[in-house]
1. Which one of 1, 2 has mean count of other Cβ atoms within 10 Å over residues 37-44, as calculated from the coordinates, equal to 17.2?
2. Have a look at 1, 2 and say which one yields 26.0 for mean count of other Cβ atoms within 10 Å over residues 29-36, as calculated.
3. Could you tell me which structure in 1, 2 was used to calculate helix-only ellipticity at 222 nm (-39500 (n - 2.57) for each DSSP H run of 4 or more, over all residues; to 500) as -10000?
4. Comparing 1, 2, where is relative contact order in percent (Cα under 8 Å, 6 or more apart) highest?
5. Quick check on the output: 15.4 is mean count of other Cβ atoms within 10 Å over residues 125-132, derived from one of 1, 2. Which one produced it?
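Laboratory data are not the source of any read-out in this text; all were calculated from the coordinates shown. What you see is a predicted model; the values in this text were computed from it and never measured. Cβ atoms are built from the backbone, for glycine too; each structure is taken alone.
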Structure 1
Amino acid sequence: MNPTHDAPIRLRYKADLRYDVRSAGCDFIFNVQATRTPHQRVVTEKLEISPQLDAQSYVDPVTQARYLRLRADEGPLRVYCETVVDLAHYQAAPDSLPEIGIGELPTAVLPYIYPSRYCQSDRLHRFAFGEFGGMNQGYGRVEAIRAWVQNHVQFTSGSSDGNTAAVDTLVTKQGVCRDFAHLMIALCRAVNIPARFATGIDYGADPILGPQDFHAYVEAYVGHRWYLFDPSGTAIPMGFIRLATGRDAADAAFASIFGSVEWKTPIIEIEAIAAEDGVCRVPVHSTNALSTDAGPAEH
């Protein structure tokens, strides 16, 4: 394998979250800060919480997801994050990336081969093997699963809710990015390919889908590294800024709320800006396999 490391793409994003907390108060867990990895570097970051509250930060030692915990009393709450990130993707030729046998998987990867709340891979085993079981194993089979999901599910805003799982999406053939991701993950796991749910912010989303928003996509484990896949086909993987990963959306929501609130639609902005060398590089679609995760030697 001959990986490449191109000059970094520098992106700046802003996430503005606003809530009206009811009288009993509310606990929040946020995932709105960019993950730090050897291939996703946080250059600058500004985090503002209004009113000023005691907040606790925690970094997951395995996924490097950054959790922000706080409790707010009755009244308005605003969480604002503005971050500049350099993406220097690890790139590899797709045909050089094999699937990894169960016995060779790192212990930290094992949770991503099992069924989970929204990714019922045990219920899709027969279907997945019928569609993909006869294919050559490797990155190409993962890409075939991604393409199948994109081609068989229609992106339809408002067609699903917080209870919609992979099996539901397979039946209805419609959903939003979260549903596409859950179905692809379930199909991958059903044929023993580790796959995980990722929450991020994406550069290059199709404007026809509406205002910029958080994005859900997939990372699959092949060639001893987590690689990026977008089963919805609505964005550019090279422009994904990773916030959190997990078994499914229950593990990687941008905000988990424990209490009664009214909330406004998040205001999300993202743009490409000039890097340290003065060059502004824009994410593009690539035929290479892309990863922003650390490889075995980089952990």
Structure 2
Amino acid sequence: MNDEFTFSGDPSMLMATAASVGGQDEIPVIDTHVHIWDRTRPQGAPFPPQMLYGAATPDVKLGPWYRQYMTPAGIVGAIAVEASPWIEDNLWLLQACEQDTFLVGAIGNLRPETKEFPEYLDRYQKFPLFLGIRHGNLWGFDIVQQSTDAAFLAGLKLLADAGLVLETANPQLDNMDAVVRISDAVPELTIVITHLAGFNPPIAALDRYDRVLREIRQRPRIYGKISYLSLYEQDAAPSLDLADHKDKLDRLTEAFGEDRVVAGAFENRAETDLRVFREYYSTKPRIVAEKFFWRNSINAYKWKRREQGQPEAG
């Protein structure tokens, strides 16, 4: 499963989105999940594959692209999540983020079970923008299998000791069970499960889904990235009706609590997903909305403001 789609909207629509939901539309948003790439590099880029995203996919998508299309919607900063399994692209990602202060951090790609992991971790954690790593079921990774591997867990202990985050991709019940096992093995590790709003388990698996959510609720270091309402609707116009999403959002908010939900993946969805989320939080206390849109992400990722207009915890 891939998680990148091409923006096809009008920037003026994003400005309308930011002002469309009264009461709390001025709350700034930190998007915790964008991807950047440059396929014009001599070595190219492994993501996104042209055959999946077509000719409309830009060859270069960096901080300036996001600044142009996100700021009219009230998104004031973003965290860039790895889009490459190449070890050398950790440095490329960090350098690309350093060049635009709209990007407040980066999630890299390292293999915790390898003997080189401590050296790489020591190297990259020296960069203030390096916030953690991603693992899951991308690039041939298997977090289910790795969740009981001693070397993998030892690497994650080093990650936790460094105060860095483990992101997991992409949501499946087996992966969520693995996250619970990892959290029990390394309880001091902060884990962020991504794209949960786009996860729709089959009806026959709902009992199992609710069981794992109850387990997650009891583990305070696991956060939920409530993103991608329209993940499985890429061939149809996503619904803008909150009623179509409310039960799912209520279930996830109940599972994680108001202090462990974070926003993300609005890069091409400010006209749709962000509008629904703003409406969902418009009836809640302002502090609860702020937690979702930016405050909780500071607690999870420890990112720091890089420019005026970006919020900071006070």
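1. For mean count of other Cβ atoms within 10 Å over residues 37-44, the value 17.2 is produced by structure 1.
2. Of the structures listed, the value fits 2.
3. Corresponding structure: 2.
4. Between 1, 2, the highest calculated value is found for 1.
5. 1
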